[in-house]
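Take a look at the structures listed below.
Just so you know, all these numbers are worked out from the coordinates, no wet-lab data involved. Here the structure is a predicted model, which means the values were calculated and not measured. Cβ atoms are built from the backbone, for glycine too; each structure is taken alone.
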Structure P
Amino acid sequence: MLKAAKLDFVHARAALFDLYGDHLRSRGGHASVAALVRLMKPLEIAAPAVRTAVSRMVRQGWLTPVRLPNGPGYGLTPKCVRRLDEAALRIYRAGTIGWPGRWHLIVFGPVRERPRRERLKADLTFLGYAALSETTWIGPRSSIELDNLLEGEGVVADRFDAALEGDPRELVSRAWDLTAIGEAYERWLSEATAIVGELPATAPGDQVFAVRSRLVHGWRNFLFRDPGLPAEMLPAGWPGEKARAYFEQEAARLLPRAAAFVDQNLEKP
């Protein structure tokens, strides 16, 4: 992900979500504007793009302005805390529980306005749901974010804790394209291995931070594709498991030097 030809380019808004979720959430959830600009620089995100992305996140209710000892800054809103905590559960498998063999079903009326419909689709997909029809969505488990999502979009939904009559694998094959998701995992692993391999053992902190940030960003993108299905619903030799093992190993290995770089930049005036 260091090179444009490998893995996804990190846009400012996505990079800020990653930064707050991966580092700032555990450090009080806020940072000065100057620190945000410094921390985005290794990702080749310029100061104007950072400020534009921050303003957009404030308008959308993800960040809120705060006054810090070292200048103006931005902190997390409760809405953003919920989103980051939901993502962390799936990124790092914290708090993973077994699957009881039942599905969470959501049914709501037609959403006429296209912008609302598109937001609802994107957010439900992020939470692990798939559409069985335009107004019926299914997921392997409920989400702690669901109440706030539906309320925010003004959607009233009926919800069911459902047991399937039939072959769950057939349901999964209709709801999710596991072949495409598996191929995406294989591509990600190949590219991530190459990029981490290019990182010198003596690389400075900014380079380590950049590589790890791009690993986290690339992995986080799977939250929009992979619902976190139970193992019994996945094909044998599921490539997501090998990819996850590599991500967890390298994210943990690079964390101390990346975290030190974050701390240094948060402490500067």
Structure Q
Amino acid sequence: MGVALLSSIVAGVQYDLRTLHGLWMAIAFPQLRESHPVMGQWHPETTAQRVAYRLWSVLGGLGLLVGYPLTVFGFAVRFYVRRFDRTTTRIGVVGTVGLAIVVWGGLTALARLRFSTEGFLAVAAAGTVAVVATVLALVFSRVGGRLTTVVVAYPFAVVAVFLPPVVAALYSPTLAGVVFPESESLAIWLLDNVLVVGDLNALLRARFDLAGFAYVGMWTGLAVPVGWTLGFVVTLANLVRPSDPDPDAGADATGD
């Protein structure tokens, strides 16, 4: 059983790597896409073509060191996206929005009992924004195709999920003990590893302190790149395995 599972995983990895590398090669050599499986695959003929082909191939191989882990991450994200998509299909748009109202309305009711008036109003506002973001995410995921889904729907979905808990954490010591340390660790990593271009990290550190509603601003700002990243890795997974089914979807699942 263990040997068979390992063999299946290795075969899947080999298939993924071949597909990713083939997609990469076809960017510079579109003749590869036009090759007929019976007549044979196109091969470079001139010396210049062969040199360019080899260099491009090596560059693509190096890119797989980064691209394949993203693809694996994309498979995991796509699994949960498909589950959510099937759930929204079953209960419909109205049911999904109603569920969001129940969840964030419940958080708002809890805030009314445990927080100050200011905290209650802040959580209520965040819940309202999250419900509106849920509606917009659903709308844009169903119109305009893949590009609109990635560019618009995914960021709205991130806002819908993360905004109310972050706002509630401003007034709840229990939530604050979870949300704020993790947010601070993420902010430090982004400043030290991503926002180093043009000394943007130094500018942000000089002008802003990560305290209070700055956490809300941080997560609201992160919604766009996080949403785009999730959409990109799911799209990458779809390119590699466009019809890879998950356990609950059946053999014909295509997913988003």
Structure R
Amino acid sequence: MSISNKHIVITGAASGIGLEMAYQLSGNGNKILAIDIDEAGLDILSKKSPQIQTLNLDLTEPGSVHAIFDWIQINWKTIDLFFANAGFARFGPWEETDQETFIKMFHINVLSPIETAKILKQMQANNPCKLVITASAMSYWPVPGYAGYAAGKSSLHQFVETIRSEGDGDWITLVYPGATETDFFKKAGKEIPKAYPVQSVKTVVKNILLGVSKGKKRIYPSRLFQVTMIANRVLPIFKQVYFLLERKKLRKWAEERETS
């Protein structure tokens, strides 16, 4: 599928992977609806291209997904690609994540994409649309310090896999990026350590869009992550060593936080 002359929705579009998607997809006749809670970031983005329209929404709030489709119905009627990319994480020992933060994380990381899928399913008969959901490498390979985030992304993974087990879901693609050079880590906590390895956001988005254009159902932007998963099947020690290294980072961060 050539990504040209399409009506495209991108959530979490004011920064990180979503922002780079908007940049790389603008042009080729595409019309883009960029959605984010960051109104200032959306204003900057809208000035980059006349093909980019914006919608300021907080996707942790109930009813926000329906607001997206209300906008679509009024302005476009139909869409071709929906990138459910919005999400956030909190870094730290699992027991320190308060319930309110966990609920907001789960809402935007899991419930929002699921609600989007349900609405798009109803639209499929009249207008086929591809749903591309940003999951995470943590769906397979959890990282110490990200219990709430990993739980949500694993839920997304199993949700889509179950849809496929029911004989449906060819119109859904899951993306499993690893650590990416964005503000993800900065927003997840103060001076938190980055999980290894870290890819450039341009490379990640380039690989995502290449996978979408090829019609892939599962996209792994990091080849190193794919190789590591295969290697771990033969030598499970890979994952244990990784956990050990990342656990040390978490403990060091927690100690420094307490002494600062």
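List of remarks:
- For 1.5 (distance in nm of label points 7 Å out along Cα→Cβ at positions 52 and 76, calculated) the corresponding structure among P, Q, R: R
- Label whose coordinates, when Rg and Dmax of the Cα atoms in Å is calculated, return 19.5, 62 (choices P, Q, R): P
- Identity of the structure behind 18 (criterion: relative contact order in percent (Cα under 8 Å, 6 or more apart), calculated), options P, Q, R: R
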